[in-house]
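Next up: the structures, one after another.
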Structure 1
Amino acid sequence: MSHSAGTVRPSSLWRRKPIEQFVEGTGAGPSLRRVLGPWALVALGIGCTIGAGLFSLTGIAASENAGPAVVLSYLVAAVGCGFAGLCYSELSSMIPIAGSAYTYAYATLGEFVAWIIGWDLVLEYAVAAAAVAVSWSRYAVKLLGIFGLSLPPRLCASPYETVHLADGSSAVGLVNLPAVFVIVCVSLLLMRGVSESARVNNVIVAIKIAVILAVIGFGIPYIRTANYVPFIPPNTGTFGQFGISGVMRAAGTIFFAYVGFDAVSTCAQEARNPRRDMPIGILGSLAICTLAYIAFSFVLTGMLNYHRMLNDPAPVATAIDQTPYGWLKLAVNFGILCGFTSVLLVLLLGQSRVFFAMSTDGLLPRLFSQVHPRWQTPWRSNLFFMVATAALSAFLPISQLGHMTSIGTLLAFIIVCVGVMILRARDPGRPRGFRVPFGPTVPVLGILSCGAIMASLDGLTWIRLVIWLLIGLAVFFAYGRRHSRLGRAS
């Protein structure tokens, strides 16, 4: 290189990777296997979307922010996701490569923005996966308890959590082994192959959809209309505590529940016919999950007054107690466990594909893009995240970091909406398997709606995001920019 390694040329930060290079690069060496059809992609989206948000966040958002109007919060979040989902569909049909928003940003906004969003996705997926594993552990212990089986409490909690022992005393946890167990099992499945992983996910999705329909169907007769009054509780005088601001704050909190279709877009390089199948997978899973969220939250807040959900770790179980169907509680626990498992599977799948794309471009070490010659999966990337995520879930009480994941998702959505407008202006003639309707209106509405939800999140969440991005900038200038394949080629 003609310039010193320590010199940063402003123009080099904005260099874009041509779309042709993305497509041409997929043919060199072992590549990911194109085995996913439209239903498999829809199921992956549902698998990642329906989980913690439905069973856990609904009660929290209703009791602390929105009351019965949590139904509107899910609708607001879905509208923002709908605008972004349309933009994702257009870009994924044009650029059928692993990497999601990172890849789209590289083609439209340049290497620096691509790195920021890729680094942001690292946090989004890793924190979310670890948090889901911790939640999975709690429900697994509860389900074993129903059958009279128990595990040592100190081996089911992190060192920062207090547990109650059989003799009535309290102690500090040691390690969350069930969380480690499920991460290792899911990671090994993902290493083995994406088609095998998709088949397992299909079965899990069918089970949890059946459980959700059972709760809605059996719960409707036990709805009390008085629980819907007032539908939007008056604001307490504090922003985010009921009223319209509470509906918006709740929408920001539960946005974590809509991360699924972003994960679908990370699988574009493994779709059989990405131009047709990616829009079906993204928009189909979003539509199904939105209907499930709205119906479920409407029934739950009708069965159980939102005041009673405050500090209730299992509001769904409390609501079911009002029915004579004791078996439904067992089914819900099993459905929740299945839900967490499929969410974890798709999050770890998406995480490894983002790292695969960034490594392919030279911004991360080469080991993350090495594909197993027989399994055709980025197995070393899977192995790395198996260890890293297992360590986080084993030793940190991170289940409260839903807000951190939400803000990361929203930032990715905004970048994708901007990318659609830029490509429309810069490359209008390029074939698009799917085209966002109404010109720039939808991307602009996506930016505004996602930005409004971001603005409603608390200050601590913003501080965490800024700190994480500052760490990412240090890594970029120390390694990524120096090893960029696009930079070396130029």
Structure 2
Amino acid sequence: MENKLVIYNTLSRKKELFEPLNPPFVGMYVCGPTVYGDAHLGHARPAITFDLLFRYLRHLGYKVRYVRNITDVGHLVNDADEGEDKIAKKAKLEQLEPMEVVQEYTIRYHKNMTQLNTLPPSIEPHASGHIIEQQEMIKQIMANGFAYESEGNVYFDVERYNQKYHYGKLSGRKIEELFANTRRLDGQQEKRNPFDFALWKKAAPEHIMRWPSPWGEGFPGWHLECSCMSQKYLGDRFDIHGGGLDLQFPHHECEIAQSTAACGHDAVRYWMHNNMVTINGQKMGKSLGNFITLDQLFSGENDVLEQAYTPMTVRFFILQAHYRSPLDFSNEALKAAEKGYERLMAAVRQLDKLKPSNENTVDIETLKNNCFEAINDDLNTPVLISHLFEGVRVINSIAAGHEKINEENLDKLKRLFHDFVFDILGLQSETDNNASNEALGKVIDAMMNVRKAARANKDWTTSDRIRDELKNAGIQIKDTKEGYEWSLLED
């Protein structure tokens, strides 16, 4: 069976055969987080969705450059052109430098992504590290006649752009509707039209994140960073741009306009959007205050949680729904995902114990084709997982002696489960991880008993040496009244 991936292109509003511009190279850009707080379940969905796509493209033999940005400047609290920068607001509340906030929550985000077994992107640029490039793009857009300066701000001229191109083609909006539905806000009289968006904002005296520019001290608009960084690392034409459905308008619509205004043509061939995680039917997010952080999910420390859920349970929960379908949180759904994940992992362990027979009564080739047909159909993970559970039935039937499998087909079945469960879906056995942690804990206990005896004998040299050696090995020791606690140091 020839593998031909078909993906839903938000721009064309239909499924299209994926054909990269420059095979075997694939350029993929995904909008990453604004790092001013802990990652929540809503952040996990795009991370897992595009990790799945990254993994599968590589499985098909493509060389993928996966760029996922970190937004650390320019994202204002109301997602428009007014208000306080989200990073700066958090910095003031916690009495930190803005880049301290960025560093702290970027580290936490990376930790959560590692727990969810998402592969790191090829490049992870920060908006604040590309101020010069953003200014150069603004100059190009202005030179092409699609932006204007007003009172130290630079705005994109949506009406002028729409006279030559089509503003709204991604989201389906029409400029006539924008005229009718967008009201002019106080303090925005410098705009020609209320729906014009900022490329550069003049910094108010109290604004702490600011850079010199040809238009005065200020900071870039939120939308500009992705146009700029995708072009820098993937060129002015690339294959895939992804992100959450909530970014489709205005963020991605503005990206299309900026890139086209600067370069004279569309930059992205396939636009892909994952749907939202909801709770009681309402979008989960920081702005609504109804979010559950990933750390809370993993620890169970949230009032809406009935128990803790492991990272692989959360990953499996997300993969059980098609990425373009809404996914509603509930304890019942997570518990069902937990049981399904454990059943799948039990079958994988059982598969390793199977012995081949001289006879064969199972059809592994059809199972394999069904799995590829599902993943090739716009990453249809619910159908893929249902086929994998058909494989689970086969494994259990062989183990019970009801069916036979010869060596050739057993090798095919093992390869099939290894490829789809681990390499493509990105699941991993938490039983193995827990066993490893348990063994590590026993080793640390033994070393700490030696340290305890050394301290009792006032042998401070040995005591300190044990602590330092553990630290060098990546293990942090904290003495407590009850004894000690240990944790793995962050990379």
Structure 3
Amino acid sequence: MFTRAIITISLISLATSTLPAQDRITITPADTGKALVNPMMGWKLNFYSNTLTNYGSKLAPSDTLDDFPGLSCIYLRLPWAYIEKTEGQFDWSVVDAPAQRWIDKGLQVAFRFSCSESWMRYATPEWVQKAGAKGYNFTVGKGVDDKGPFWEPDYNDPVFLEKLDHFLAAAAKRYDGNANVAFIDVGSFGVWGEGHLWASTKLKYPADTVKRHIDLHLKHFKRTLLAANDDFVFQGNETIQYSLEKGLTLRDDSILVQPPPNSYFHAKMAEPFWPKLPVILEHEHYQGSINRGAWKRDLFLKSIEDYHAAYMCIHWFPREFLEKERELIDKVNLRIGYRLQLRQASWPTKTTLKSRPLFSTTWANAGVAPCYPGGHITFTLKDPQGGILAVFVNESFNVRSLEIAAPDKAPIKSIDFSPGFAPNMPPGAFDLFISVGHPDGSPRIALPLPRDDSHRRYLLGQITVTRD
């Protein structure tokens, strides 16, 4: 609850000009610099990174990384075999249990289910091979090897595809259209689900094979965002174009794997994706990148700029990463995804119930990507007890249209809005809040403003409403 004394002091500190008498209040809020947790952007934690022992899985069950700034998504990447050990029997607790820790905190989850691993013989369940699916033994570094310790399915095999179809149908029954799910990777092709085979059989498949796996996911996931891996391109350039045409977004798991000048390769590939959909980046395993001399903080930041990235992973033990890279994390949070800044706001000090008061605002998007979920600017009036008296939604303007630019170069957009009061609106002195969200006035987007009412509405000051 805001006290009247706090409101008065805050108003004085924010106002840069108060016009004479009748008049208007104009404020120019500064960006607080805080990390924002918003839909379709932010840091994602690799809770599982193919194995059950990496990385967030080492956290205590009660540790939900509440102190990690900008964490918005928990990524669960596991072999299919962990879910369906026996045909038709699905054991989802391996993902449901960790997912619920963060869903309870209002965060989202994301998934990849792989069919080939370089450390586990049967990432595709063994019963699929026994059902007649063809495949290849392989040795990492050698490729196809009759005596190899690992098995990879033939990605065109009809038995394999039939069984995969059934698994994806079961997954989609739980996750398609689920508001708790941010995205799902098309992870059924390639070693680790990354769309390449250089660490497995080293075989080359036609582009149509990748398209078949994309189509299989699209068959079942009709409402949830799907992500294509940039390394699909190794099976043909048309795989990326096909992904774009089918409404998939792009992810690149290859940031800072190699030292400069090969720190990453596919920023150009992201260009047709990011204006429409959130691009997802994953850096190399943190310590491995350091060991190879590939970990360069300036290039890490540059990758976010070049890809216009909405998501970046935490691909290491998160507590260690936070301790060693806090300064880098804070810099990332000022640019990753979108960052809606209220540059100026103006409203009348006093108005009448019969008038249509003019609310003027100026905005900028200081991030690298559009505000994908979009939203409408809303003004809310509350009484001294915190009760909501009026909600004014500007449905004529969507923040999705705010343009992005280089750091500190974001263009500004000024919006005027003159709503009318409800016929049962009482007069009085009210606290004025601003928010961005749904057309019904429900806030959705966190803003870098002070004095949050804990529901993503931000106190601007006061307005007095009289009968005449």
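No value in this document is a laboratory result; all are computed from the given coordinates. From a predicted model like this one, the values you see are computed outputs, not experimental measurements.
Among candidates 1, 2, 3, the computation of helix-only ellipticity at 222 nm (-39500 (n - 2.57) for each DSSP H run of 4 or more, over all residues; to 500) that gave -6000 used structure 3.
For Cα extents along the principal axes in Å, for residues 223-422 alone, the calculated result is 66, 45, 24, so let me know which of 1, 2, 3 that is. Computed on structure 2.
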